[in-house]
Structure formats: C-alpha cells, structure tokens
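The structures considered in this document are given below.
Read-outs throughout are calculated quantities, based only on the coordinates presented, and are distinct from any laboratory measurement. Predicted model, so just to flag it, every value in this text is computed and none were measured. Cβ atoms are built from the backbone, for glycine too; each structure is taken alone.
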Structure P
C-alpha cells in the first residue's frame, strides 16, 4: 500500500471539489512568510507531514497567531523525527472556527468483499477509539455506488444544519469517485469540520493500492510507510519487511514465512527482517534477495525453504553463488525440505553451510547464534 501525506491527499480532494482550508506546503522557514503574506490568513495551523497518526498529542501540530510564531514552529518541526519518521515538510493552513468535528470515510471491507462507507459525529479522534454504536456503516455495491437516499440518511443521522446536510451528499459522492478512480484502499476525512453551516475537510488520509500504481505515475515513487531498504526491495519486486530483532529470515511463500517467524518467537528469538522468496526458481533472483538481506545487517540469517514450485537445489545454487561473490558477515543456517531436497542439502553442506531438515533443531541453533539462551 502507498499512504499519501496529508497535503498530497488534499491535492486530490481539491481536484474533486472537496472544500478545504486555505493552505500551502513549507519546506523551509523561508516559505512561511510567502504563504502567510499571500494565500494563508492568520491565525494558522502548522502540521508536520508524516504518515503516522497522533500528531496533535505528539507535538507535531502547532498553532500560530503571528508570522514569527509560525516561523518558530516550522523551524522546530523541520528535520525532527516523529515516531521514527523524519519531518521534511509542513502544511501551513488557516485555523478555522469550528462548530463541530465529524468523521467520514470509504474503505474496503475485506470480509464482505465490498466497499464500506463509515461515518460518525465523533470526529477528530482515531476511529478505533470510537464506540461501535457511534459509527454508522453502509456497504456499497461497487457497480452502483452510494445511493441518494443513503446520502440523505447519513446527513439526517449526523444532525447537520440544512446547508451542511446538502453539501454532505456531494462530498460523499466525491469520496466514492476518489475511491474508484484513484484505486484507493482508504479515503478518509477526520476531522470533517463544521464551519458555520458548511463543511470543510480539515485533514486527509488516502491509501492507494500499490498494484494499481501503473495507472498513477505521480505516486509510483512514494515510499508510503516503507523504510529505505524496504522501498529498495519493493522496486526490485522483493517482499521484504524490517522489524526490531536480530534474526534475518528468508522463506518462500507468505504462509511458511509467517510460520517461521512464529516458531522463532516461540523459541525466544527476535526476528529482525524477513524476506519472502515467493515461488521464484531463478538463481539470480535468489542471489539478489540474499544480497538485500546482507544490507539489513542481521546477527544471523535463517533460510527456511519448502521445495514445491521452488526447487531446493535452485535456491541452494543461488545462495552459494552469492556467498562466493560476497562472503556474508553473519552465520547462516538453512532448513530445506521438498523437491530436490537431497541435492540442495548437499550443495549447501559442500559450501560449509549449517543445514538441517528438522525445523525445531534448526531454530534452536539460530536462537543460540543470536546470543539468546
């Protein structure tokens, strides 16, 4: 998935005529006077542009009554880290007088395999913290969209003044068009502000389906919530996720990868990064994946491969070739079962790699090499 920054989401909102506060992006203190001297009136809100929530409680959202206060806030935020993400730009917007805060979103309900419209009068907080009875839900037929009576039903349940109630129908239709046209997994406004008798999108959260990015070239290089190494692997077509431990895991197939992580955790180990080989049968791809693992610098790497589509000797050949070119700076433990298992084990053992057929025995050795009892 590709999670857009707030200002990027609002650029999409603007194209679909969703009402927004006046604002602009600042990437340095010098941008502040330009924005506040032109398009953005005071008082202003200064919002760090990061892909994680909780900015208000975490000090990544500031208010300014003067240009000097805004410049000080931007100076303090730019370059700082917020929940592990470096702030490189901020959104400077007019502070609006609010009569209320609402929540509205369209996302995908995977259990029902349908889009779902969610709405609540309890805006401004994470939807997970809102009681279920305070959240309205309407499942959307993908070929029909949100029906007119459903829009009126939402407006009635939100208890909006007449002008805002009329605007809400158009806003919901715009969210549905964004969800469909932009190949989104989530389109969310939280909070949707009531300003006087009208509605204004005070925030945006848009998550795009990365498999559809070929239709949206402007966002193809967005890293979303990926680390730099995860982004590099993604661009090479390698499923790669960094975590917090010291054990690197290479496996083939999502199910085997998840099971391997569970077994390591049950034995007291801490996975640090996992790489899913999928069904590759290409030694060059295996070598490339192994090189990516080396960049993560784990203490030990455990390779667990089941040879169904993937042949064990193919994986072993790729690993040995890569080790010859770039000798690893960490111990390597392998467990290979399945198609051409004996040939694969022989290739690895001839190369001096510790190889097992029993996963429990292999994992115990991996945890020991990690340095845990």
Structure Q
C-alpha cells in the first residue's frame, strides 16, 4: 500500500477511531488501527469488539493495500509531524514507512487479515435525527446510567423510536433521566445502547445544526452514520425496567425555583455534605423559602433561596451529587420541583418545556 494524505485530516481521523481502542485488551491486534485503501479514500478502523469506529478520509492512493499499526504510536507520530502532506508506504514483511517533509519513521505492522471484521448492519431502514439534538439528548441522560455491573441492562440508555418522536431513558436505581423529542420518522424500534458507546458518540458529535445522524438497528447491534464516520456497537440484552411505572403522576407540593440559584446553593452545601457518609443535604420548604442545610462532624452550612410554593410544606433529604448532576444539564432558567412525601421521589422538570424529566429518590432523614 502506498498513499499520500493531509496531516490534519489524518490526525483527526486517528483521534476519532482511537476512541474504540482499549489499552486493557490482551489481544495485541486490538491495540492497533486498521488502515485500508478504499477507492480514493483511506479507511481507518478501531475496535474493542464491543464498539467499532470507522473513519474515511480523502487520499491519493498510489498502491492499494492494508496494514494494522499500533494505535498509540501512530497517533503520537502523526500529531508531532509538521502540517504537510504525509506519505505512507507498506512494503514486505509489513514494514511501514511514514514520510513527512524532513521526517521519516519506519514501523513494523501486523497483517490486516488478523484484524477482526466489524459486524454487518444493513443500511436499509434509517432513523434520522439532527446531530445537535442527539448530542443534547445523550448529555441529558447518559450520566444517570448505572456503573454497577450486577445489573448490566442499567449500564445503558433505553432508546424508544416512534413515528412522532424519540425517548431516551437512563436510570441506576437511585435516579432516572428521561429526555423526549419530536422527530418525524416512519421507523419504530426499542433498544438499550451501552453508556460507553453513547459517551464516545457524544465526544465525536459536534453541535452543527445542519448535520444529521442516521441510526440503523439489528437485533444485536446499532450503527450510527455521520459525515465520514461510522460507529457500530453491540446492544445490551435483557428487559429494561418499565420506567413509566416509576414516575409519579401526582404531587402535593410544587416548587418553582431559579435553576442557577439552586445549583449554586446545593454545590456550596455539598462541600460539607461530602464529609458525611451519603452526601446528604436537607431541603426545608415552607411558604416562599427553601432552606438547604448540611451537617457533618466538621461543621454545618445553611443556605436560603426564594421560591414559589404551591401546596404543602415539606422537609426532605437527598444525595447532593444527584441533584447537582441534574441541575448542571438543564438549560432552562427556572425549574419545577414536585414532591409527594418525604420518602417519595422528587420530580425535576424545566419550567419552559416538557421534554425533560429527572427523578431522584430521597434519603431518609434521621431525627
């Protein structure tokens, strides 16, 4: 194989496909990237057998071929080269020479035949979504997935595709995040995508409004296509929890509060809450005021916020981290907090739209 390509586009492509490469694998071939000529393009592939990423860049293909090179070393070399055209040449015994201006590197690669094939996903029934919308929906749900491997299904995000919209749901047993959007498509489907996959997609996606992402599904895999990049991931097996049964439909107290004021106050209260066992902060809601307190062995803190209360007074405790995680990703200036009892879940919703729901289970307050 022999080709010439631009340094900048090659470096960007390597950075993208490296996101699928695991440094912990025991298989040496998986620590490499596949480089393969495809027409007048160079295809780069990285995989850890759970997720695979393909990226295509324009190149002048002088001789067709393929090679697997160390992901780490190749990435380090290309990033350090000057911003000039790069020539890559593969000769006998997988010897690969990389030339750029006054620099020349020679690496020993591995045969492309040993690199695992990515799963085949037929591209015949696409669900199309705006790139900036998908990025936002991932950001507002994936943080609530479980990290405990005892319940693998909760380590992913449920995606429900409907003709009139899309739902994304994540929960870990202590909190739930639901994001809804109106997207007109003819396809309907339901699948649980690993949080790891969505986190990598989120890093690759830009917020450009005029670009789209196409999603294709099989029973076991999902394919995301965007610009010159394809991401293939396995789906999680199992039945996702019926989240609709968890979300309360009634409340006895509803609080309207400024999002930033509440976030700032809970973040300050959490400075002492972290010294306790469960990051506990207590909310005392009465009339037009919310008092936020936290007590630990080294001291206590009290914060006061003006609110609009509709309904009953309530005292309730929460893990401060869960509240902070939710408030950080809500874009609205004001939010509603809905309560039923001091031992029932709290619902957080933006004041100006109904497309986001966050649920947190309380921590029992010991008198």
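Assign the value -11000, calculated as helix-only ellipticity at 222 nm (-39500 (n - 2.57) for each DSSP H run of 4 or more, over all residues; to 500), to the correct structure from P, Q. Write down the numbers at each step before the final one.
Details: P: -11000; Q: -5000.
Here the read-out was taken from P.
Starting from the value 4.5: which structure in P, Q was distance in nm of label points 7 Å out along Cα→Cβ at positions 32 and 288 calculated from? Walk me through the numbers before you get to the answer.
On the way: P: 4.5; Q: 7.1.
Of the structures listed, the value fits P.
Of structures P, Q, which gives 20.8 when mean count of other Cβ atoms within 10 Å over residues 152-159 is computed from the coordinates? Numbers along the way, then the final one.
Values: P: 15.6; Q: 20.8.
The structure behind it is Q.
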